[in-house]
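> In structure tokens below, several structures.
Any read-out appearing in this document is the output of simple, stated calculations on the displayed coordinates, not a laboratory observation. Keep in mind it's a predicted model, so treat the numbers as computed, not measured. Cβ atoms are built from the backbone, for glycine too; each structure is taken alone.
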Structure I
Amino acid sequence: MNAREPRRRRPQGRQELFQKAAELFATNGYHGTAMSDLEHATGLGRGSIYHYVTSKDDLLYEITTQYLVRLITAGEDLLAQELPVEERLRRFSRKVVRVIVNHQPEMTVCFRDMHEVPEPMRAEVLSLHQRYEHIWAQILKRGQDAGLFRTADTVTVKAVLGLHHYAYLWIQSDGRLSPEEIADVFVDFTLSGITRTDRR
């Protein structure tokens with residue numbers, strides 16, 4: 001190494017390796033990122049990387065699942081609580097937007113590159129995506145069952161999902177709003193579309 005070249009700081013473990021990998025995958029694509037790119041970005045040798053993961057596929061699997069698991073856990077906790085319909089929706093929305101904004105590379109890979117995960121791990125990833133979507137569906141369905149929402153059909157669920165997963169664009173275009181404030185804009189917009197007119 002050149003004496004004048006600053007020494008790259010080594011990752012402080014598994015989580016930082018995942019973060020660096022997510023940044024590369026999000027920027028260059030999964031197939032456009034080589035193990036040598038990971039070595040350069042992390043300052044780790046190939047053997048040290050394999051101390052944490054067994055392969056690049058393993059890295060992709062971990063990146064595409066870890067935040068889904070966090071969101072699923074948070075959502076299932078909210079479903080288990082006795083909360084007003086709107087409050088449950090608002091709390092989950094805030095959680096999702098906060099995670100998306102704080103972990104943009106990881107969430108980009110999670111939702112864009114999940115189909116690059118090889119079998120049989122891909123089936124696990126798809127199952128997690130289905131569980132995550134089901135939480136949104138259940139939150140809206142409880143509003144419908146309570147007589148507050150007109151619908152909780154699949155199109156509505158997909159629309160709410162899409163609205164939230166573009167949160168990072170809102171952050172980039174309008175830095176005046178916090179993730180939680182952006183989530184409240186999303187929820188207010190959603191409620192204006194699905195709340196029964198005789199309950200407004």
Structure II
Amino acid sequence: MNIFSILASVVSIYTLLCFIRIMLSWFPGAEYSKFGMVLRQMCDPYLDIFRRFRFLRFSSFDFTPAIALCILMAAQAFFTSLATGVGFRLSTILAMLVMLVGNIFTSVLGFLAVIILVRLIVYLFIGDGQGSYSIWTAMDRAISPIIFRIAGIFFKNSTISFVKALVTSFITLVVFSAVITYAIRILGTLISLIPF
């Protein structure tokens with residue numbers, strides 16, 4: 001076992017710990033348990049680096065943990081490749097970075113598309129969920145600025161209904177994500193072919 005396989009294993013374990021730390025934050029009080037406090041001390045210094053970037057937050061959605069985990073997974077893949085003796089050229093590293101950024105971006109778009117699709121389905125089957133505070137009201141507050149901004153691109157001078165904004169945003173995100181995925185694959189392949 002060489003130093004790179006040890007580093008890959010350490011990064012893999014740390015990635016898992018960060019993932020557990022992120023999941024604990026979804027359950028009230030769990031992150032303040034003894035185990036949660038230990039994970040906070042271990043993982044928060046790394047996760048806090050990404051929390052500084054405000055552009056990774058859309059409305060009440062915070063994508064900084066996803067970015068942090070993706071970077072750890074890229075580091076693990078890098079160390080694993082070095083451990084197997086594949087080695088890296090500068091062009092391979094650049095291609096890997098381009099693909100990582102593209103994957104992060106399309107993951108964010110995909111996540112938003114799924115949230116919007118779920119809200120659209122619920123809206124069509126049970127209505128708007130207004131009247132009392134519910135999870136749907138909270139979701140509407142979170143996604144409304146995003147969906148109306150996206151729909152506003154296509155319907156500049158007209159009134160946009162909530163359903164119209166949901167449908168337009170969902171279709172836009174799916175198409176845009178597919179185009180970016182395809183473009184990133186082509187760009188990554190072209191960069192990796194550069195002989196340096």
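> Computing P(r) over Cα pairs in 10 Å bins from 0, in percent gives 8, 31, 30, 19, 9, 3, 1, 0 for which of I, II? Don't skip to the answer; put the middle values down first.
Working: I: 8, 31, 30, 19, 9, 3, 1, 0; II: 8, 25, 30, 23, 11, 3, 0.
This figure was derived from I.
> One of I, II was used to compute helix-only ellipticity at 222 nm (-39500 (n - 2.57) for each DSSP H run of 4 or more, over all residues; to 500), and the answer was -23000. Which one was it?
That value comes from structure I.
> Given a value of 5.0 for distance in nm of label points 7 Å out along Cα→Cβ at positions 38 and 182, calculated from one of I, II, which structure does it belong to? Intermediate values should be presented prior to the final figure.
Values: I: 2.8; II: 5.0.
Answer for the origin of the read-out: II.
> For structures I, II, calculate distance in nm of label points 7 Å out along Cα→Cβ at positions 102 and 118 and state which one comes out highest. Spell out each step's value before the answer.
Numbers: I: 3.4; II: 2.8.
Going through I, II one by one, distance in nm of label points 7 Å out along Cα→Cβ at positions 102 and 118 peaks for structure I.
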